[in-house]
1. If helix-only ellipticity at 222 nm (-39500 (n - 2.57) for each DSSP H run of 4 or more, over all residues; to 500) comes out at -9500 when worked out from the coordinates, which of I, II was used?
2. For structures I, II, which has the highest computed value of mean count of other Cβ atoms within 10 Å over residues 27-34?
Structure I
Amino acid sequence: MDAELKPEDFIVPSLGPATFRSPLGLSTIEGDGLGDFVPHGARVLYQIETEPGRPLRTDLMMEKAGPREMIFFEPSQCKAAIVTCGGLCPGLNNVIRSIFLQLHHRYGVPTVLGIRYGYQGLNPAKGPPPLFLMPEYVERIHNQGGTVLRSSRGPEDPAVIVDYLQSKGVNLLFCVGGDGTQRGTHAIAMEAQRRGAAIAVVGIPKTIDNDLPFVWRSFGYGTALEKAREAINCAHTEARGALNGIGLVQLMGRNAGFIAAGAALASQEANFVLIPEVRFPLEGPNGFLDALRKRIETRQHAVIVVAEGAGQHLFASESSECDASGNRKLQDIGVLLRDKISHYFKSAGIAINVKYIDPSYIIRSVPANSDDALLCDAMARHAVHAAMAGKTDMLIGMEHGQFLHIPISTAVSRKKHLLPESEFWLRVIESTGQPAWA
C-alpha cells in the first residue's frame, strides 16, 4: 500500500488564507508554560520504520492536527452544525459534547446546530428541523450511549445538503461516521467547493470495526472490546459448565476482524478466532471442524469467536442485497457454524452442548469507557481547530500517537484490514493454538 501513495495524497484542501488571529490565547514559544499553537507546516512521517530492501519513504508526510495561531473564520460570525450518521457507536455523545464545548466556550461561536437523524436531517424534505445546542443540553449526554441527535443510513443529494447549509448560514459542518458517512462528507465538500461556498466540512471517523485507514484506533473500538470480552468470558463459563460444551460467539466485523481478534486476546479464553481476512476450510483433515473435534476430545470444551464477515465463502451463493449504506448484506455465519458443528458431531457420535451468543448490538450501544472518552474528546477538539483554520474535505486521523489531518479522498480510497502476517494476528494464533490457515 505504501508504494501506491504519493505525496499529493496527503495535501489537505483549504478554503483560503488564514487572516484572523485565534482567540485561544496559546503560545508560540516553547518552554513558557503555556499550551502551544501547532505551526502551519508541522508534519508527521507516514512511515517510521524500515528494513533491508525497503527504503524509507521520507516524501510521505501527513499534516499534524492542532490549534493554529491564524484561522480562516471570524468566530463571532460563524454558525456550525454537527451530524451523526450510520450505526451506533460508543462515544458519539462525547464527540457531540466536545465539539460544542470547544466551539462555544473556546472559540466563541454563537450558534451550533444539532442535525437530527443523520444526513436525512440535512434534507428539509425528509428530516426534522435541527436542534439549537446549548450548554445545558449537552451537559450530561456523555454518560449516555447512542447519539442524542439520532442517526440514519444512506446518502442524500449533496446539492440539496449544500442548499440547506447555505439557507441556514452554516459555514462549519462536522460529520461523525464511518467510511460510508465520510464518502458523503467528501461529496458535500466537493459540492460546496464547486459553488465557491466557504463551508469547512470536517469528518470525525467513527466505527467500532476499527477499519478506517490512517486511523490507528477509531473511537468506540475499545469500549466494544470490553463488552465483547464479557460475552466471550460468559461463553467460556457456559462451555466449561457442560461435558463437551462449546461456546460460539459472533461479533461485528463486516470486512475486518479487529473486534473478534482484540476481544479474544483481551479475554484469553478463545480457542478459535475466525475473521474475514483469513479464509478457513470447514471440512477435511486441516479444516475447522476437524480442529474443533481434536480440541473437544482433549479438553472437553471449546470457545469459538467469529466475526460476522468471516466464512462467507462457505455459503452456496453470495447475497446480492445491500443495506441503505450500500454494504452487501452478509449471510449469518454464526448460525451456519452452529448448525454445521451440531451436524458434524452428531454424525461422529459425539454428544456436545452448544451455546450460541450474539451480542452485536449490545457492544455498540453502551456509553464510552475512559479510553474512548479521551479519544472522543481529542478528535472532536482537533476537528474544531481544523475547521476554524479553514481546512475542509478532511478527517481527523491518528498514526504514531499523533492526531492528523487526512484528506477524505485518500482515506476512503482504501480499507484497513487485519493483516494475517501481522504481529497482532500472530498473537491470536499463539493465544488460541488454532491452525494458521492461509
Structure II
Amino acid sequence: MLKTIIKREILEYLKSAKFLVGLLIAIVLTAASTSLNVQDHATRHQDYLDAKKEFKSNGFVIVLFREPQILSAFARGKDRDVGSRTEMSVMNAPGPLTGYMGDEPGRSPAFAGFSAVDLAFIIRVILSLMAVFLAYTSVSEEKANGTLKLALSNAVPRDKLLLGKLLSGLAAVVGPLAVVVLLSSAILVLHPGVSLSADDLVRIFLMFVVSVLYLSIFYALGLFVSVKTDRPAVSLMILLQAWVFLVVIYPNLSVILSERIAPLPSEEVLARQKDAVSERHIADIKKANEGIHQVSPTREDRLRFNDAWSAEAADFDQVEGEFSRRQTAQMRLADGLSALSPAALYDQIMGRLARTDIREYDRFMEDAHRLWLKHIERARLRYRDEDAYKRTSLPDFSQPSESAGESAASVWPQVIILVLCGLVFFALAYTGFLRKDLR
C-alpha cells in the first residue's frame, strides 16, 4: 500500500508544471554559474602558480600567496573576497590579504553577478522554493477537493498516507538535487585546468547529503502547513512568508544584532591606538635610524635597528590582532544567533566543507604570523651569530590541508540542528494529520 501511494504521488509531481519549471531553472543556472566559476578558479589557480614561480624573495620582504579552493564553484564563500597575497618583513607583520590574483577589472558586471551564484545558492534558494511549491498542495488541495476523505474512506491508514506523501515529496526534491550536483561535478571534472582528489569527491558527497537534509526541512515544513490549512492558497501564502523569513530576513537580522551586541572599534579608534604605538617607539626608532645611517654601522647598530622596528611591528600586530579577535567573536555570535535559520546553517556547513569560509582565511593568517615570528628570530640571529644564521633557513610556507573528515567533524553541531528541524516539522505534520478533521 505504501509503495502504491509513493508511486502515485511521484507521478503526480513529475507531471506538474511547477516541478518541470523548477528543474529547468535549476539546470540552466547550474550549468551557467558552474562553468563560469570553474573557469574563474582555473584562471586564479594558474595566477597563483605563476606568482609563486616568478616572485623571488630578497631576504628582507617575504610574500605569501593563498591558494584558491577548488570547490569554490560549489560554495563560493569568502574565497574570492578575502584576497590572495600578503607580505611581511622585520618592520611589518603580515597584513590583510590583497587581491593579487583574480583581479581583472575588464570583466563584465554580468560575470560578477553570475560568479556570485554558486551551487549552494541554487540549492538554498531555487530548490528550497521548489520544495515549498511541491509541498503546499500535498494535503490542503486534496482536502479542498474532497479526495482526501475519499482516500481515507478506502481503509488507507492516515500514517501510511502521510508517510507516503513525505517520501514521494522527498524523492521529487532529491531528484533535481542529484541532477544539479552531478552536472556541477561533471563540469568540474571535465575542465582541463581542474584536478579533483579523492578528498574533494568525499566533500562533494557530504555536500549532497547535507543538501538533502536542508531540502527535507522545507518539504516537511510545507507538509505541516498543508496539514494545518484547508485551502492551498492559504498554505502557499504562509509558506512563502516563512521561507522569506528563514532564508532572507532572519540571517541578515542576526548579522545586524551581532553588530549591535558586539560592536567593533571604529577606524578613528584604531588610528589613535596605532598613533599611541608610534609615540611609544619613536625615540628608539629615531636612535636606531641614526646608528644604521652611519658610514660604517656596527653589528650592534644593525641589531638595534632590527629590534626597534620589530618591536613596533609587534605592537602594531597586537592592535590588529585584538581587532581581528573581536571581529571573529562578532562573526561567531552572528552564526550562533542565526542557528534557527536552516539557510544560515546550510551556508555555514557548505562553506566549511568547501574550505571557503572565513576559518580558512584565519588558518592562513595564523600560519603566516608564525612564519613572521620565525623570520624575526632569524633576522636577530644574523647579528648575534652569523655562522648559526647561515646554517638556518626559514621553512617553506605550506599549509597542511584539512581533510574531509576534519571538516565534517567541525560542522556536526549544525548538521544535528538540521536533522532536528526536519524531525520536528514532520512530527508536527504527523500529529496534526492524525487529528485533522476531514469534514
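The numbers here are math on the coordinates, done by the rules we state, and not lab data. The model shown is predicted, which means the values in this text are computed figures rather than measured ones. Cβ atoms are built from the backbone, for glycine too; each structure is taken alone.
1. I
2. Largest calculated value belongs to II.
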